[in-house]
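Take a look at the structures below.
Please treat every number below as a calculation from the coordinates, not as lab data. Fair warning: this is a prediction, and the values are worked out from it, not measured in the lab. Cβ atoms are built from the backbone, for glycine too; each structure is taken alone.
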Structure P
Amino acid sequence: MVARQLMPYENIKPEHYPAPVPQEASVRAWSFSAWKNYTECPQRFKYERINKLQPKQPVDRKALVRGEQYHKDAENYLKDRLHEVPPSFKLIPEKMQKLKTLDPICEEMWAFDRWWRPIPLNERGFTEDFADKDKIWVRMKLDAAVFSKENTLCVAIDFKTGDLKEDHPLQLELQALGVLCKYPTVNEVYSEAWYSDQRLVLQHDDNPFTRKDIDKLIMKWEQRVKAMFTDTRHAAKPGRYCTWCPYSRAKGGPCKF
């Protein structure tokens, strides 16, 4: 399929065109996980993603390691490197078997520029053209997607372990926007999350997302991430996330909370 060549939101008025990233901005690009980190606590975001500060105590990587293996299992099965449904998906074997028959794309890294136009990446997530590296505005990871025969409809799937979280619908919204920006022939996107531990499928309330939603979705995300690029204080945001923060005072970190 051909990547979108036109500006995804060509109907937006010039005064609403995206502002360039400020020269003094401490970050140049974002992803859903980066935005989530920032909204939970700007100071932790600064320690982790700007200062690259190493925590004083070892971070428990069990969940991360499990997540990496989980997505690797999905990729290997859907790309026919495994013939049996992996144990990670034992509660939803029928869904995985059906998905495999639909010739899905899976585990793809995507990037878009400041105008939400796709930037080609290789399988390792690096730009094919080195000059494009500094043009990346947002990065996304697509777990799986299937397309209709005419490539006008897409079902995009995010594989999840654990429980449903309050920010997951927003992640599905961004996933749908990515599909619409990357594939110009797609007119409808159904964005889903499959919770293999719970045998649950979350359908976004706004399904299907359509091409006429692009402008609205872009404006929403422009507003949501704006503070990430203009914040100069990165103030601490004490609350429930302090318990797990590797930079907290309890864990020997520099934060006073």
Structure Q
Amino acid sequence: MTPRALVVDASQPFRESLSNRLRDLGLEVFQAGSQKELAAMDAGPWSLVVTDWGLPGMEGRELLLRLAPGRQPVYVSTDRDLDEVREPARALGAQGVFSKLRRSELVSELRILLENSQPTPRPAGAAALCFLVVEDSPSVRLYLRAALEKGFQPCRVLEAGDGRAALQELTRNRVHLIVTDLRMPGMDGEGFLQLLAKNPVLCKKPVLVFSAAITGEVAEIGAGLANIQCLAKPSDHASIAAAVRRQLQLQG
């Protein structure tokens, strides 16, 4: 199936120009230049969405919420002051904020996203990748499982509701990468990371921190880990798979 993109912008020349660049990336492109045209579009999910920070009669925050960045990659391209737009857009789940004057940077970012969103098959005869998801919310565990199973074929996904249960899974299974939240009952993610860092074997495991509570303290806690990265909630399936893929590549 051809990946689909949605371009939302009141400026028709900008929409056409960007749409042509996206078609060169192999995307089927749809456009919306007003609230009425946006309402006529299906709800997606789209392979990616590029939107201005607002439409006539619809300010940026309302528009971004309408585009549901938790379900699909959404990028903001605007001629407004980036320092004013970047923080609220990121807080609502936008993957990136770019100036319309630097369109080539946006297109380069989208090219990387599309390349990394393709499923990664394992070579014939190779063992399936095994992931451990450490998260107290069953719905988020299910969401992460879907992202991993969609992005890596074949794979095995183990689940744990807190750090203590995760350690038990690690003693019973060979895990290639750990995805963990920070705020959990019982042994939370920070305590779990500290124990991993102190273990001479487990400290070498790649860890993706997937949390809405990421702070500078995480870098200090994970200083003893060989390969730790952070990804903020919410993130779409493609962004999760891309982050995991980068870590596995670093691991070699």
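P, Q: which one has Cα Rg over 2.2 N^0.38 Å, for residues 98-153 alone, as calculated, at 1.31?
Details: P: 1.31; Q: 1.60.
The read-out comes from structure P.
When FRET efficiency 1/(1 + (r/R0)^6) of positions 130 and 210 (r between Cβ atoms, R0 = 30 Å, to 0.05) is computed for each of P, Q, the one that comes out at 0.25 is P. Matching task: -8500 is the computed value of helix-only ellipticity at 222 nm (-39500 (n - 2.57) for each DSSP H run of 4 or more, over all residues; to 500). Pick the structure from P, Q. Checking each candidate, the match is P. For the structures shown (P, Q), relative contact order in percent (Cα under 8 Å, 6 or more apart) is largest in P.
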